[in-house]
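Just so you know, all these numbers are worked out from the coordinates, no wet-lab data involved. Here the structure is a predicted model, which is why all the values come from computation and not from measurement. Cβ atoms are built from the backbone, for glycine too; each structure is taken alone.
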Structure I
């Protein structure tokens, strides 16, 4: 991965963080700054009157955190895939570079999804890994990722912090103000740590 790609990725995440701040200002002062698309009547949370107003408001606030974490997790998956593909080739998943326990757990998750009769979420095995497993893949291949990240220990610490913050977001629990601040700092730490 080139330095230009790192700068582009950092630029994109900076834009996402700015958008998040604009949304916070809109919510805090109950104003519309016009930075996003105009909501249609169909998109408004009032479309769901069977849910309590407080729950709808909380869900709107949590949606921003989910969006941020979604982008971050997808960026991490892409970084891993591209790095391993560049160094090992297109068959990197089956090359022994991914710990066997993770490969086996992913096989089980894929089969469970196939057996349930729902549409598979992805054709890529890495999309079936947990966030914690992404960290293990990076650390297991430090010889390749050590040129991208400034410190192995920092990767472990930041990924662990992010994984803890991911829990409430993924399981529909509100984040406290302190945890929102911690999420922003953890995302900034992630990008600062890259090369």
Structure II
């Protein structure tokens, strides 16, 4: 999932970017509202995590309106140290998915972002439901802490972490199991077409 980070505190921005990238998120980090809007136009993030005072609350509120005006589907998370009760009375908060108070555990932000499924992933599953058969590339990352679908690469491959090592077909078998579960199809409806020994592989899934 591509996340736009906007904060005029460079140290906090760098820390947040590092932590999110370690969790597998693709990040776009900027320090001004103008740069945030330009990045949103060019790179089309799935969600934005913005400091409300960037550098003032008025600018942050304007950024929320502009982001939602540019893409009504973008999910917006606001970080603020201001009075929560007052913040929730602002009309812009109706455009926001979550207001997160500064000082909250970073794990809470990870949790909320993790609850959002990448629209590209949803579109891929919708294509299978419509077309009944789907051929696509997978970028596999073996020896991961756990097996999971991470998102999409910039060139349209499904990005997947696999816990198994790429030895004696173990990673491919685990990848087949994961794809079958993720697409909700029988395992024998998932076929490896080519790339058995490569990180990038072509797969076919059938309904």
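Matching task: 21 is the computed value of relative contact order in percent (Cα under 8 Å, 6 or more apart). Pick the structure from I, II. Can you show the working numbers first?
Numbers: I: 21; II: 14.
Structure I accounts for this read-out.
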*Source structure (of I, II) for helix-only ellipticity at 222 nm (-39500 (n - 2.57) for each DSSP H run of 4 or more, over all residues; to 500), computed value -22500*: I
*Work out the source of 151 here, i.e. which of I, II gives that when volume of the Cα convex hull per residue in Å³ is computed.*
I
*Of the structures I, II, the one that 24, 15, 10 was derived from, the read-out being semi-axes √(5λ) of the Cα gyration tensor in Å, for residues 76-163 alone*: I
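For structures I, II, which has the highest computed value of FRET efficiency 1/(1 + (r/R0)^6) of positions 20 and 156 (r between Cβ atoms, R0 = 25 Å, to 0.05)?
On the way: I: 0.45; II: 0.70.
Once FRET efficiency 1/(1 + (r/R0)^6) of positions 20 and 156 (r between Cβ atoms, R0 = 25 Å, to 0.05) is tallied for I, II, the winner is II.
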*One of I, II was used to calculate mean count of other Cβ atoms within 10 Å over residues 100-107, giving 11.4; which?*
II
